[in-house]
Structure formats: C-alpha cells, structure tokens
Structure P
Amino acid sequence: MNAIVREPKASISRRAQQLADRIEQGAADLAAFAETLSEEEWKQPVSATDRRSMGVVVHHVAVVYPIEIDLARAIASGEAVTHVTWEVVVELNAQHAKEQAGVTKEASLELLRKNSRDAAERVRAFTDDELDQAAPFSLSYGASVTAQFVIEDHALRHSWHHLARIRKAVGR
C-alpha cells in the first residue's frame, strides 16, 4: 500500500497573523457595542453628515470585508488598482444604504462575524513578501502602497472607524 505523503503546511507569517487578529478584534468590538444599541439607536443616523443608520453602517462594514481583502490581494500580486475611487465608494455606499435600510441587527451581526472571520483567514494566507508588495492604489490617490497598508487602512481600520463614529453618535 502506498502511503499518502503530504507536504507540511507552510507556517503563517507572524505579521499576517497579527493583522488577522486585529481585524477580528475590531469586528468583535464593533459587534459587542452594536449589540447594546436599542432598536431606536439602531435606526438612528450616524451623524448630520452621514445619514446612514447605525444598523446600515454595521452591515456596511460586514459587506465590504471581502472587497477590501480582494483589493489587498490585487496589490499583493503587483497589480495596480485604478478602478476603485472615492467617488465609486460614495456611490456604492449610497446604493447599499438604500438596499439595506431595514436591515436587522441579527442579520448584520451574523454577517459581520462571518465576513470578518473569513477576511482574517484570507489575511493569514498572505506571505511576508506579499504583504511587502507595493502597487499604485487609486484610494490612495495613485500612490504605490503595500498590501499590508491596504489591509491596515481598510479591512483592519474600518470597524474601528465606524465604531468610534457610532459611539460618538450615542454618547457612550
């Protein structure tokens, strides 16, 4: 009988592991705080300038994790990202807000937990060389940035950014 020989699994980059852990922590903190929101607060706009409800914003964070990791993956492969502009982001956010106006807390939190876990797992697959790879990135105004920067500035920071805005809106 021939034994199946499996290659040992490559070890996870320490940096990739730390980035993934931080993504999960940010999502967990956002979810924990969102769980404390009353139904009235869930439906309340985040601010005078961002009229999206807090619930829509939590759902938004969840929905964009796969996109944010895809962008980082493109940069990691040396591919310039030129098609994603701040104007496109504004349009997508507005469309999302319309489509998800009645989103429930349960659905949003479930998606937030799932997509953040999936994003973290995908980040754990990055090698140090991939994290260090740089390419032009339209959301950074065409600057050549690293895949690690894209992960940190988007998938990782996003939950923290919106958590701070939601906390401010409810005064706690």
Structure Q
Amino acid sequence: MKSYAKHYKNLSVLHLDAHADSRDSYEGTPYNHACVIARAREFTKNIVSVGIRSMDSSERANVDKKKMFFAHDVHESGKWINKAVRLLTDSVYITIDLDIFDPGIMPSTGTPEPGGLGWHQVMKLLASVSMSKHIVGFDVVELCPSEHKAPDFLAAKLIYTLLSYIHAYKPRSRSAAKSSRA
C-alpha cells in the first residue's frame, strides 16, 4: 500500500475484513496482522472498511465510523454498496482478508468470526467498485488450507473474478479502440 500511495496521490483503500486491524501494535510489534490498517493510515486517510465484526477497545479511537460498514449493518440494508463506493476516491487499492466471508462458506482462515458476508454480497461490491473506480492493485490474505478444498476454490475464484471485473470494466484508450476497428 505504501508504494501505491506514492504513485497514486489520492489513493483509497477498500478494506474487506472481519477485524478492524487498526491497533498501533500487537504482540510487541507495529508490523502485525492486527496493525495493517493502522500502518495504511500512515499513507492515506481514505480507508473504507467493510464487514467488520470484531474490534479491540483500543482500536475504537483510531477508526472513522463514517467509513466503516459493520457486518450487522450490511445484513440489514441493501444501500450500503453505493454508499461505500461513493466514499472511495478514483484510485483504489483493495485488501481482502478471507474472514470477510461467513465461516459457513470460508472456514479456512486463521481468525474466523461468525456473521460474515456472503459470496454475492462481496461480488456485488467488487463489481460496483470495478465499474466506477480505477482498481490499482489488490491482495487476498489469510487462507489457511485444510482437508476441505471448497475454501481454496473460493479464494481462487475470488481472485480470478476480481481480475475479470478489473479487465472487463477498465476503460479502453482511444488508440486501442481505433486499432480494434481496423
């Protein structure tokens, strides 16, 4: 995220996760999975978090509740996607922790939390972001493979579907459009 923020001056981060990950330090280090968004805030203030359902009390002061979509609110309303997308700038980096999903469909994470989002909710959000914003990069983290293979396939399908959205909705340059007509 640091490198992207250097290149894209008005970068937003779309943070899909069960956890706020906004601790200043955890287990004696500021470079820990529980500190990722705190480190991202050092490079951009525009962070939109979706799916949050677990947060340490020390994180409350560090989060912008206007840019945080708790899972229980997402489940109760259908208007959250448009609101979340409007909060993003034109250049977006997406970080996806697989525990965004309900453990019923994604049990293979290091820190599963009940009450997560469903596949279609996440795909609608990613499609909407892809249609209206420039996704400059993304990561997918926290797959803990087990004897059950369905979560591995969910992670793989998530990655290739997001890549497909990015490619399908990417504005074509005028020169590319002219050469395709020839």
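Here, each number is a calculation from the coordinates, and none is a lab measurement. Quick caveat: nothing in here was measured; it's all calculated off a predicted structure. Cβ atoms are built from the backbone, for glycine too; each structure is taken alone.
Have a look at P, Q and say which one yields 17.6 for mean count of other Cβ atoms within 10 Å over residues 41-48, as calculated. Going label by label, the one that fits is Q.
To test your reading of the models, identify which of P, Q gives 21 for relative contact order in percent (Cα under 8 Å, 6 or more apart) when calculated. Answer by label: Q.
Of structures P, Q, the largest value of distance in nm of label points 7 Å out along Cα→Cβ at positions 17 and 113 belongs to P. Looking across P, Q, the calculation of volume of the Cα convex hull per residue in Å³, for residues 65-144 alone that yields 92 traces back to Q. A value of -10500 for helix-only ellipticity at 222 nm (-39500 (n - 2.57) for each DSSP H run of 4 or more, over all residues; to 500), calculated from one of P, Q, originates in structure Q.
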